[in-house]
Structure 1
């Protein structure tokens, strides 16, 4: 899944996003692109679980469609 995270503005934010997602699913594959404010996640967790974890960490995310 691809997510837009407008509050992910730097490498530190990207590391926090990655850590949050790995806490949710230790086997997740996470690729962050801070300049584009996007993250690609391969996980067995649901979109809702991913969004909830990121929102709780201060990184609200919306799915990228198309």
Structure 2
């Protein structure tokens, strides 16, 4: 029996309000704990799937700029 981390994370955050999502992101960034990275990854995946082509381009640009310096 395998454990699907992505499904577990989705079950945990599904239905969260915008404020709850923001609090989760801020908490993960401020605490800098490695264990929060999979959750952020799943949240990014949700964002990516919901984004338009233009929004995806903007996200890639923002990430690329952030990695420059």
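Values in this text are rule-based calculations from the coordinates and carry no lab data. What you are looking at is a predicted structure, and each value in this text was computed from that prediction instead of being measured.
Here are a few things to note about the model shown:
- Each of structures 1, 2 was scored by percent of Cα pairs over 21 Å apart; the highest score is held by 2.
- When helix-only ellipticity at 222 nm (-39500 (n - 2.57) for each DSSP H run of 4 or more, over all residues; to 500) is computed for each of 1, 2, the one that comes out at -24500 is 2.
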